[in-house]
Each structure stands twice: as C-alpha cells, then as structure tokens.
1. P, Q: which one has FRET efficiency 1/(1 + (r/R0)^6) of positions 5 and 37 (r between Cβ atoms, R0 = 25 Å, to 0.05), as calculated, at 1.00?
2. On relative contact order in percent (Cα under 8 Å, 6 or more apart), which of the structures labelled P, Q is highest?
3. Using the calculated result -16000 for helix-only ellipticity at 222 nm (-39500 (n - 2.57) for each DSSP H run of 4 or more, over all residues; to 500), pick out the matching structure from P, Q.
4. One of P, Q was used to compute volume of the Cα convex hull per residue in Å³, and the result was 98. Which label is that?
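Only the coordinates and a few stated rules stand behind these numbers; no lab work does. This structure is a prediction, so every number in the text was calculated from the model and none was measured. Cβ atoms are built from the backbone, for glycine too; each structure is taken alone.
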Structure P
C-alpha cells in the first residue's frame with residue numbers, strides 16, 4: 001500500500017455496528033479510492049460477515065476471521 005490507503009475496522013457505538021473500509025491508492029494520481037465498505041450489525045467482536053454498502057468491488061459480503 002502507498003500513502004493514504006488503509007484497511008480499517010471500527011465500531012460505531014451510536015449506530016451499534018462495525019464498519020470495514022478497504023481503500024487503495026491510485027498509482028498515477030495518488031488519490032485514495034474506496035474499494036469496498038461494509039457493515040456488520042451488533043456484537044462485541046469484529047469477526048463475522050460484513051454486508052457491502054459502497055465501493056467499486058461488487059462482492060456482496062466479506063467475512064472477517066480471527067487468526
């Protein structure tokens with residue numbers, strides 16, 4: 001990854017859901033673009049299936065697993 005882009009998981013305590021954001025940096029312009037953004041409802045653990053909200057990748061769900 002180049003500067004600016006980062007995958008991240010965060011918890012929104014007001015809305016009560018986990019958010020997963022995956023970004024990429026464009027090679028020529030260095031602009032950060034949204035590849036995939038999704039949410040997982042409730043729970044105190046970020047592992048599990050996330051449903052797509054936005055992004056240029058059409059995959060409907062992604063699953064985060066513990067190592």
Structure Q
C-alpha cells in the first residue's frame with residue numbers, strides 16, 4: 001500500500017521562502033533552471049517545513065545544491 005501524497009501549495013512555498021530564502025527567490029529559480037538544485041531535496045525541504053520540522057528542512061535545503069565538479 002502506498003503512502004498518501006502530500007501536495008505542496010503556494011502558501012507552503014511562501015512559508016518556505018520566508019523561512020530560508022525570502023530575499024533570493026529569483027536566484028533560487030535561476031538555480032533550478034540551471035540544474036544546480038536537486039528538485040527532490042527541494043520538495044522534501046518544503047514539505048518538512050510545512051510539517052514544522054524546521055531543523056531537518058534546513059539540513060535538506062543545504063543538501064539540495066548539487067556539488068560543483
């Protein structure tokens with residue numbers, strides 16, 4: 001049996017941005033478009049923040065950036 005899917009809403013994204021990257025939303029979008037961010041990690045960070053687990057959301061946010069080769 002699969003787990004129920006938790007949707008991300010615009011309010012969740014706004015809350016995440018206010019918590020971590022409020023002044024850098026365009027930079028974040030640019031990094032996404034340039035494939036510098038692991039989308040799965042970004043989603044996990046937003047969902048963890050939505051659930052109130054700020055510390056783990058922050059760790060996941062830091063891990064979402066692809067390492068430079």
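1. Computing FRET efficiency 1/(1 + (r/R0)^6) of positions 5 and 37 (r between Cβ atoms, R0 = 25 Å, to 0.05) on every structure in P, Q gives 1.00 only for P.
2. Values: P: 24; Q: 32.
That would be structure Q.
3. Working: P: 0; Q: -16000.
Clearly, the read-out refers to Q.
4. Working: P: 98; Q: 109.
This value belongs to structure P.
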